[in-house]
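Structures are listed in the sections that come next.
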Structure I
């Protein structure tokens, strides 16, 4: 039986190219998503073996989508696909449970191998990513504790993307009052009291891309 894959990237042309590549290699692309929220929903619906997630996606980034996908579909193994090889992205991805971290510059061969390894429960890193992880380990780079809950990170991403409180409420299917409460708690936890500061924090933590 072929390995079932979910593709999540906000660029349709990228998804189409990856789909052709993966189907040629014998994989079964069972679903596609254009943002992180949709990726979580598709994972819960189809329970694919592997979810290939772009790191920078609207509404919910690849790292937070990976966390949510493992909650709603235990069998699904997330792989992060990105152009960013900075150690904090890689370490955050591994901490989030990603079974692969593949650079888009080497997507074809690396991605195929990453999917096969992830489907077996193993972890695959692109060569330059492996070097970064080793260097980070040697330098004793640590991931700063995340003070925000998964829901608060999601709200923060939407705020950083310029969404109003009303829009946040609509996208997350919560009341405006609840959205306002989340915003207040985020500001209190981070000791940040203006939107510009929240955006800067979200960029620093890789929740949104600059």
Structure II
């Protein structure tokens, strides 16, 4: 329970973020045999306080049959008419204003900073007429911040835009935050480290 109580702020922030788009989420409690009633009831209670429904999903144990309650809750939410989607920001905002809106409203950051490279790229994109494009932020999935060690619901942090990428064909600008490994991903020690070829042309380490 102590870990659940410490981490519940992360779920609460996700719920708040959904509501910023005009959507009321349904929270699925992915049930396992090791879950205690105390833990499950705590999540249901916290979700109720946030005015959203939490439903136990027993798909792990019963397959599709165990997810019927969740499916019904989702349909009920859709048909209730309470959801009225709207974007987070107005497209007329500048690129840096869009980034700050996402960073402060969705991540909970206090501010945004830019590296020298990012500032130069941003200036170029504006001059090329891409200021109207939406942004697609790239950062660690481990935290609301750009630092994977800041878990739960961090506060009073600043995110840094390291650099940008332009997806002109797809129609969006990609701010890259913090130190992340981008696709294609590799393990800490690539398999190539264990490969070799001898003077006879015999290759080892391929399996």
Structure III
């Protein structure tokens, strides 16, 4: 068996595995804003920024001041849009997943997307099914950046922090990994927002602007 650097790759879904913010989540949010906040809009770059920090719900509550009823409506619009739009896997991610499994490792997903949509997207793109998936169904206090999912993953699969690598493009994933001393790799291949790239490059020893770079780090023999 070839050398395996990490027993489990813990992947984010959106903009790490799937090209989904650009094609699905941002357009869905614009549909919602047109209905509930006419005249309000947000560019893709700014949408990525607020998802990076302070977070999507925090943006909705603290900057847009959405009511609980409006937040529920946003979820309805988003769910309907996502149900009829399937994103494409980002180039090179399949090869990483397949090689991780070929070498005897495992794959898990911790995401802010719904579990059923994550599994659908993997299936529709012909990607291997993850061993475990933690999505938006978790109570808010247990979603990223809370390390609840990492704790469950370690317990279920008998893993130590050093056995895992979290791969994510946003700060909640970085914060989650840091809280459990799990190695973290920043995924910089789906988009290029200068502030996000600068933070990740400054704070993450592992930053990759291509999936090929991550593949080489994981699997190239010394």
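Only the coordinates and a few stated rules stand behind these numbers; no lab work does. Treat the numbers as computed from the prediction; the structure is a model and nothing was measured. Cβ atoms are built from the backbone, for glycine too; each structure is taken alone.
Below is a table of values for the structure above.
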| quantity | calculated |
| --- | --- |
| Value -12500, calculated as helix-only ellipticity at 222 nm (-39500 (n - 2.57) for each DSSP H run of 4 or more, over all residues; to 500), assigned to which of I, II, III | III |
| Ranking I, II, III by distance in nm of label points 7 Å out along Cα→Cβ at positions 4 and 100, the structure that comes out highest | II |
